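J.: So, here's a batch of structures to check.
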Structure P
Amino acid sequence: MSKLFKIIFVLFVVKPVILVVLGLNIRHRQKLPLKGPAVLAANHNSHLDTMVLMSLFPISKVHRVRPVAAADYFLKNKYLAWFSLNCIGIIPLERGGTGDRETMFKACHEALDNDEILIIFPEGSRGDPDKISSIKKGLFHLVKDRPETNIVPVVMHGLGKALPKNEAVFVPFNCDVVVGDPIKITEDSNEFVQAIATTFDQLLTQCLTRHALD
């Protein structure tokens, strides 16, 4: 039933709002993974980020796209929890938990084993509009023992102005989405984090809205 709720939500709410109201410049869409195990590693500036990423997938695939989201926020009341689990299809993650990593990532690993596509924001939380924050090591620990996982970087620009952090007013704004080539999993966490940061910087140079502000 949650699969049906998610398809209806994406088809009749997400896609019309994102693709009609919000102007998107999408580059290299063909590089998006259409099957798992895969991770979309994207920068994070707005509540719209997850919706934009979900809108990029064919409706026949969207039920297999699983955003990884903070349990303390998205499960904080029963109404938001129902919506987050059934309409968005999140995998709730306990932030700052004291448990071991295997327990923390159990649901994520199960999703990857089921050939699903995770949406993960390696910065950990939303940053300032159109600025990329430091990359955390959470993604490395999630995939370090899963070399078959396809890790695809995505950079978005402009969404921080369309719906900034701590704001509830949606402002139509032309935005960029640039999909990059897969990033290889390395044995060294610092090397992996640096690879993501470097790739984000490179993809950012392809954003039309960024150059329009220069």
Structure Q
Amino acid sequence: MKLLLVEDDTMLGESMQKGLRLAGFVVDRLDQGAHALHALEDHSYDAVVLDLGLPDLDGLDVLARARRAGLTTPVILVTARSAVRDRVDGLNLGADDYLAKPFDLDELVARVHALVRRARGQAQPGIELGGLYVDPVQRLARLHGDELKLTPREFDLLVALARQAGAVLSPVQLRDSLYGLEDEVSSNAVEVHLHHLRKKLGGDWVVNVRGVGYKLVVAA
């Protein structure tokens, strides 16, 4: 799952990014509102964690511009502002949740997962497809009751495919779900991870649609 974290406080931002990555998220961190708007135009994210007190644009302005541009990605606001008016304005401008500083990182992780589930119409954290079960929160995957031993990249790849089961995802879409802006990615990285994932799943769970991409289907 890929997040955009917009936080200008260096120490706090680095700490949040590290904690969110340890929780299994791919995290791009930016410290200015204008840069965040450009990132949202060029990249796809599962959720946005947005601070209100940014040095160039107010976070509410960033939120308003992003929603006017058609952004439907869940947004959670984090801020030290305590006024009820700020919370109300943020929600009215299209924020999906609000978390006041200081906050516990575990709560932020839980709220992000809940927002993404809600946006995808999922009541439960786990995804069930035939004999395959994937839990992005616990980072657990089982096939016919047996736990799959996956690397972090393989698991993230499986989640990306499972969330849109039946849909064909291009190599670029899959790469973006695995790597952040700061990562150096080899040209065949996605194919290597897919090869290992397909071997561990067995059968025909991951189908290659030649010239287009890959999709996850329920194997016979």
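J.: From which structure (P, Q) was relative contact order in percent (Cα under 8 Å, 6 or more apart) calculated, if the value obtained is 29? Please report the intermediate quantities before stating the final value.
T.: Details: P: 29; Q: 16.
Traced to structure P.
J.: Out of P, Q, choose the structure whose coordinates give mean count of other Cβ atoms within 10 Å over residues 23-30 equal to 13.8 when calculated.
T.: Working: P: 13.8; Q: 20.6.
Comparing all candidates, it corresponds to P.
J.: A further question on this structure: A value of 0.93 was computed for Rg/Rh (Cα atoms, Kirkwood Rh); which of P, Q is the source structure? Before the final figure, lay out the partial values.
T.: Details: P: 0.93; Q: 0.99.
Attributed to the structure labelled P.
J.: Here's a follow-up. Comparing mean projected area of the Cα convex hull in nm², for residues 119-198 alone across structures P, Q, which is largest?
T.: Going through P, Q one by one, mean projected area of the Cα convex hull in nm², for residues 119-198 alone peaks for structure Q.
J.: Name the one structure among P, Q that helix-only ellipticity at 222 nm (-39500 (n - 2.57) for each DSSP H run of 4 or more, over all residues; to 500) of -12500 was derived from. Please list the in-between numbers first.
T.: Numbers: P: -8000; Q: -12500.
The structure behind it is Q.
Every read-out reported here was derived from the displayed coordinates using simple, explicitly stated rules and does not represent laboratory data. Note that this is a predicted model, so its numbers are computed, not measured. Cβ atoms are built from the backbone, for glycine too; each structure is taken alone.
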